[in-house]
Structure I
Amino acid sequence: MSCLQLNCRIIVLAVLFALPSLAGYADDVSVPRLYVIGDSTAASYAEDRAPLTGWAQVLQDYLDPACIVVDDRARSGRSSKSFMEEGAWAPIREALKPGDYVFIQFGHNDQKQNDPARYTDPATSYRAFLTQYVSETRDAGSIPVLLTSINRNGWNESGEFIDGMGAYPDAVRAVAREMETPLIDLHRLTRERFESIGPERTRDLFLYLEKGESPNYPDGKADGTHLCTEGAYEISGLVAGAILETGLPLRNCVLAHERSQTPTAKEE
């Protein structure tokens, strides 16, 4: 089954389960917010980009909106440096209230050594920006959570998984330890999931489309970094499962455990 076919099935299920429960809560300022800051792997996209979907775009489907409202502020193409220096962080910081959460996931664009506007050194500047996000979130009385980057879809000719994230995940883990910050290790979780399901099934989670398969991508697409809708639900389910394992009050907002799986995974 293609990524596009899976996308249609998942959207129907997401609408049936999520939209009625969200009504009325998005504008209720008394309900805590979960802000997600990061890059294109977490960002939200318009319908004319479908089936491209960031994992945070569907995170609300796993969380009770009467308990927490997800506000996905991740931006495509941003690094920990450019997100802050372009001014994307300032309005979030100013809006934070006690009891809010900030999920922080950068790394993919921090690797771009030929782009000084985005590149950060994992041993120095990357850690410094992460530290600033954590500190300023805490200054507002809110709760920061660090996330390592999701893995790309990469395999060698022997079918062995290729980790392309370099030293960045370890830098996030180090900052989490040093600042005693909750960590969701998506880098580890996605690698474990991809290796367990293998290359062919992993490919279904990313944006691979044949020519003519989607009107939004008439020439097709072969993208092993960005997720299709099924992949977004898969990764978001991993996030929800990881939240359950934390000691944070946020774990009480996770919907029934069986919802912490992709709808298609339950049907297979």
Structure II
Amino acid sequence: MKSRKIFLVLTAATVLLATSSSFITFKNNNRMTLHSATANKPTIVLVHGAFADGSSWNKVIPILQKNGYQAIAVQNPLTSLSDDVAFVERALGEVQGKVVLVGHSWGGVVITQAGNNEKVSSLVYVAAFAPDEGQSIESINKDAFEVRKLQNVPGLADPIVTDGFIRLKEKDVINHFAQDLPEQEAKLIAAGQGRFHVSTISAKVSNPAWKNKPSYFIVSDNDHIIAPQLEREMAKNIGAKTYHLPTSHVAMLSKPEIVAEVILRAASEQ
């Protein structure tokens, strides 16, 4: 009788083990299937601009994820071009496969340099600077507003500089940086803004990635931080597929669905 009980217990354990093993295999197969379903899709790496952080992309990321894409929002420190590029390179190092590299504002300078990484298949500029070789924000603005006398924008007319780091006054964030967002949301941006080191303004790009990578450019037609005309000129200069949005500087927060659509287009046209 005792032997029979032991046999039954062993048999039950064997069945349970076999069932559990099948279940685990099934789960692993599911994961492998999910991985293979996204394996051919590039990862979207998002680079924020000045006076911001990775949360700039919080409205765009869920849309990308819903469409089956992995996304990484880089928390670049805004301390120098080389530092910010290093942070992007670290993120790229985490990725297996191709990358669509997206930059907003100052982030456009960063992706122009960091985009030379072999994993990067295309670049997306969102209301951003897109320098040519040897150019900096300083030289681009000097040519536009001092030499060619283009109409400037008011957003950076009166920043605060402390210990070499630049920040915007709350009223300028509300009225010029994010003027198409609810006031409370703009105040939240002002409270959390990243400080931007003055050295970044004169930092020059040495090897523009857009010369060898397909590029996309979203021009914010109501931008008060980068002159819309300047955005249009840069988009034309780099040969980008260009899209216009009637937004403030933070198009990814005021029109996240459309910004995500452009990013998805860049991802699908590889």
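Values quoted throughout were computed directly from the atomic coordinates according to the rules given, and no laboratory measurement underlies them. Please read all numbers here as calculations on a predicted model, not as lab measurements. Cβ atoms are built from the backbone, for glycine too; each structure is taken alone.
Cα Rg over 2.2 N^0.38 Å computed as 0.96: which structure among I, II? Don't skip to the end; give the middle numbers.
On the way: I: 0.96; II: 1.29.
Computed on structure I.
With FRET efficiency 1/(1 + (r/R0)^6) of positions 117 and 181 (r between Cβ atoms, R0 = 35 Å, to 0.05) coming out at 0.60, pick the structure among I, II it was computed from. Corresponding structure: II.
Between structures I, II, the calculation of distance in nm of label points 7 Å out along Cα→Cβ at positions 173 and 189 yields its largest number for I.
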